[in-house]
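Chemist: Heads up, there are several structures right after this.
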Structure P
Amino acid sequence: MNEVIQEINNAIYDLFNIDIQSVEWDYKPLPEKWSKKEIVGHLIDSAIINLQRFVRCTFEENFKLIYEQVEWVEAQQYQQADIKELLILWRSLNQQIIRVLENYPANRLQAQCDNSKTSINLHTVEWLAADYADHLKHHLKQIY
């Protein structure tokens, strides 16, 4: 878990050490593709859902928690939002995830929840945390 925590910390550091003004946050390569601002919005949604998974797995198991990523980005109007506000929200959510993971009960790391839309697909907290960090890094590469 320490490696995952460090990867999330590194992601926060990296994003807040780029020249934010030089990024074309609003540009959409195609109407159906996300802008970099919408990618940040998607990462906010991912953080919200995964934070809930981590917290709920401390006392609950085998629950289903999913989200419709395209619909959520559209519904939350990230394209019209101020990028500075989005970045602050994204950082705060990830700092909370770090706080939860740093203090995670060792006896609950193998607790599972279902993150599949179509069939039961249970994953442990350890797997979900590593997957979250990988997902975060994947999308941040689209911004840099």
Structure Q
Amino acid sequence: MLAQKTSLQIAGKTQIVARLMVEELAFYGIRNAEDVATCLNGYDQTAYPESSEWSFTRFYIPQAFDAGYRLVSDADVLWHAFEAAHHRANLPGRLEIPMESFARVVEIVLKESELKDGLQYNPDPGLWTYAVQHCGYVQSRHATGRVLVAA
């Protein structure tokens, strides 16, 4: 985005910059277990359709949900799974999870959990680890790492 803004300034398209690109705000991914909990809580509480009582979590695992299970209770487990993957892959810098990778993990866990739903069900920590390994996080970081270092 900064490169686009600079290009517009150089091209004399200052009206676009002045209207739409005045502030430069940093955009961060998920940076700690608290951020993970906030996002997971969204899956637990966001209803669709809006007037229904069906959250995303409840849609996939209704028996577990009705028995009290919430994804947010696994926030630390998920954060540690991402930390382990980050360190195992020797990725540079602090862990910061892109929303695309995070959402893919939740999708994998919910879809895998659907067939196992029951009153006592909650996803095994191994399932969270599996989902992190298959969400594309490490591959994405490797693919963009050289570009980020060069920039």
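Chemist: P, Q: which one has FRET efficiency 1/(1 + (r/R0)^6) of positions 17 and 105 (r between Cβ atoms, R0 = 35 Å, to 0.05), as calculated, at 0.60?
Modeler: Clearly, the read-out refers to P.
Chemist: The value 10, 32, 25, 19, 11, 3, 0 for P(r) over Cα pairs in 10 Å bins from 0, in percent was derived from one model only; which of P, Q is it?
Modeler: Q
Chemist: Here's a follow-up. Say we calculate distance in nm of label points 7 Å out along Cα→Cβ at positions 89 and 129 for every structure; which of P, Q gives the highest result?
Modeler: P
Chemist: If distance in nm of label points 7 Å out along Cα→Cβ at positions 1 and 33 computes to 3.9, which of P, Q did it come from?
Modeler: P
Chemist: While we're looking at this one, here's another question. For the read-out distance in nm of label points 7 Å out along Cα→Cβ at positions 9 and 41, a value of 3.2 was computed from one structure; give its label from P, Q.
Modeler: For distance in nm of label points 7 Å out along Cα→Cβ at positions 9 and 41, the value 3.2 is produced by structure P.
Chemist: If distance in nm of label points 7 Å out along Cα→Cβ at positions 81 and 121 is calculated from each of P, Q, which structure is the one that comes out at 2.5?
Modeler: P
Chemist: Next up: Out of P, Q, choose the structure whose coordinates give distance in nm of label points 7 Å out along Cα→Cβ at positions 57 and 73 equal to 0.8 when calculated.
Modeler: Q
Chemist: Could you tell me which structure in P, Q was used to calculate relative contact order in percent (Cα under 8 Å, 6 or more apart) as 35?
Modeler: P
Values quoted throughout were computed directly from the atomic coordinates according to the rules given, and no laboratory measurement underlies them. Since this is a predicted model, take the numbers as computed values, not measurements. Cβ atoms are built from the backbone, for glycine too; each structure is taken alone.
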